[in-house]
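Take a look at the structures listed below.
What follows draws every value from the coordinates through simple rules; no lab data is involved. Because the structure is predicted, anything quoted here is derived from the model rather than measured. Cβ atoms are built from the backbone, for glycine too; each structure is taken alone.
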Structure 1
Amino acid sequence: MTTKIVLVGGFLGAGKTTLLCRLAEVMRESGRRAAFITNDQAPELVDTILIKNISSSVGEISGSCFCCNFNGFVGAAKKLIEEFQPEFIFAEPVGSCTDLSATIMQPLKDLYGREMAAAPLSVLCDPRRLRKVLEKSCVDIHPSAAYIIEKQLEEADLILISKSDTVTAGELSSLMDDASARWPLAKVMATSARNGRGVTEWLSETLAAKAAGTHIADIDYDRYAEGEAALGWLNAKVRLRGGGIRWDDFTERLTSSLSGHFDARGSAVGHIKLIVRCGGHVTVANVTGGIETLTRRGSAGCGDSAEMTVNARVETTPQELEKAVREKLAEACGKDIAADVVDILSLQPGRPNPTHRYEEVIA
């Protein structure tokens, strides 16, 4: 059996994990076998926890991106195939990663085409950010980070306008037309993981397609490296204790405080994700820009203890990012909650150094 590998890329905050969670539900309900691979520069990844709440067949690659650890990516896929015999593996690369066609799609086709069939490279971009990219007005993020987004869209086989429920039908149609004109080599589709619109259509298109990795973008690796290095990355795991704490309120309070802190300093937020678990109950908060983008879903209920995982990607130094997270955590806890930081890692990504980089498209 040949397993289809579906890469779902896109910049930080584009909605990749929400889409994969929706896919996990669709696959489970339809009785089809699917597995997932998440990816990050550090362990303790919110995305992995979220998908594992729905599917047990999840692998994680941490410490490097897929392209810089191609052998690790293939190894994770093979392990999932051996354990679960999935028809499909959906893989979510690091949000600041591009050049996937040259570094993942082509070597996958060339070296492992008999075992794994590459599906078209899908790249997500939400309406707000897509309009800014089209108008070259990404003033809210570092210019080299904006460059990464443009290159992600340029190399895509399928461009998915995510969060389509946040714009009118007229605005969505205009975006689709403009994106098709700007990137004519890609097919443009729209999805909303929140209400499910367009998800099955995209899935059908992806799984039925015969061609994948149909073109390679020209990447300036100096600018690419600068765009990644503009962000501080932080992953943390925290144990929380208190008496009858309403964990949803705490989660919103902490997320809002962090968002407001970076807004006030003009530090662009790629994303801030918090997941808080109390017993079998979970709440997830997310910020993908200014404080107006804050959302929270699910409920962790009320209890005496909880576990929290924090992932933050912000345009600041790792030191300043960790300092802000520790300070705002202490403020949100106050006198009623004790916080034990079990693990915390803050870093700045190094220069991308892919295992393979193909110059030509493999048929």
Structure 2
Amino acid sequence: MYDVDAIVVGAGAVGLACAYALSRRGNSVIVLEKERLIGSGVSSRNSEVIHAGLYYPTGSLKARLCVEGRRALYGFLEQHGVPYERCGKLVVATDAAEVARLDAIEAQAGLNGVEGIRRLTGEQARALEPQVNAVAALLSEETGIFDSHGYMLALQGEIEAAGGAVAFAAPFEHAAPLPDGGFRVRAGGAEPAELSCRWLVLAPGLDAQGCAAHVEGFPASRIPPAHYGKGTYFALSGPAPFQRLVYPPPIPGALGVHYKRDLGGRAHFGPDLEYVDHPDYDVDPARAEGFYAYVRRFWPALPDGALTPDYAGVRPKIHGPGEPQPDFDLDTSMPGLVALFGIESPGLTASLAIGEEVAGRLGL
């Protein structure tokens, strides 16, 4: 009756994880990707951090799916030989005024069921990371870093091994419900095509609102406003100062500028948060001034002139400046369709669990 069981729009980490979850259940799946490579959008400009799940509100999708996704992700990476390192991270209070925020984070981590959390004094934190400035800290042993592109390649391999496919240069253009259920989907590009499917998943990151608007019958009231949260990174010239990741307490709407080390041993700082009118990946060298002041709160020895422009990413936010940060929005307004809005951090960590959640909401 249908050309394919499921069509997933978007071949980033979350879209591929959704397709993987569907294909694991014996369904035929095609992923539509407008670019010519997997992970070319939001997923190409992430921090490659595996989050433990410390911060997210009790009972939220972010809290549950981050913890479930992180546990599943480590196993998937190990099974598929994708490089990763469970390096841990320190969340630091750089002065007495921030200690209460550590208390709140520690309590929230406990409510979220996060393993491997230890409270440290400043002296204990410096015993682990001698250059860190901290009057107190939380050690998260389950935080890590990984090769996110290798992860997405492994997901693609699993989808293809199950008989599915990723169609590149095939932008989603339109979908219409069929009389007996399912959808007729049109993909554009150099070789336009129409396919029928039983289930449709919209996971195109920054394009989620636009794609939903091109589904006949999708309630306009269920499409949240789109906001673009740009985050800039600067790299360190010189050796990495810390083995573990180092985070100050979060800022409103984001985790704030923090230190991360990649698998190659290079140190990076970021991202900050700047709302922009449209996706923009230029790095303004002038933003380094704010980075120096912020980073020196937890690494006072940061040398002058040591930060170089690195890269920028744009987060698909569904809240604007000063507004409360909402949960992931997995919309099921139409039978047989799940539309994913606002899948920013910890979406990469949570991706396998998001895929399972989407499959469950489709009744699979």
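Of the structures 1, 2, report the one carrying the highest value of relative contact order in percent (Cα under 8 Å, 6 or more apart).
Numbers: 1: 20; 2: 25.
Ranking 1, 2 on relative contact order in percent (Cα under 8 Å, 6 or more apart), first place is 2.
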Inset, instruction - Supply the structure label, taken from 1, 2, corresponding to FRET efficiency 1/(1 + (r/R0)^6) of positions 126 and 182 (r between Cβ atoms, R0 = 30 Å, to 0.05) with the calculated value 1.00. - result: 1
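By the measure distance in nm of label points 7 Å out along Cα→Cβ at positions 246 and 270, tell me the structure among 1, 2 with the highest figure.
Working: 1: 3.4; 2: 1.9.
Comparing 1, 2 by distance in nm of label points 7 Å out along Cα→Cβ at positions 246 and 270, the maximum is at 1.
State the single structure among 1, 2 that was used to calculate distance in nm of label points 7 Å out along Cα→Cβ at positions 22 and 238, giving 3.0.
Values: 1: 3.0; 2: 5.0.
Of the options listed, only 1 reproduces it.
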Inset, instruction - Name the one structure among 1, 2 that helix-only ellipticity at 222 nm (-39500 (n - 2.57) for each DSSP H run of 4 or more, over all residues; to 500) of -8000 was derived from. - result: 2
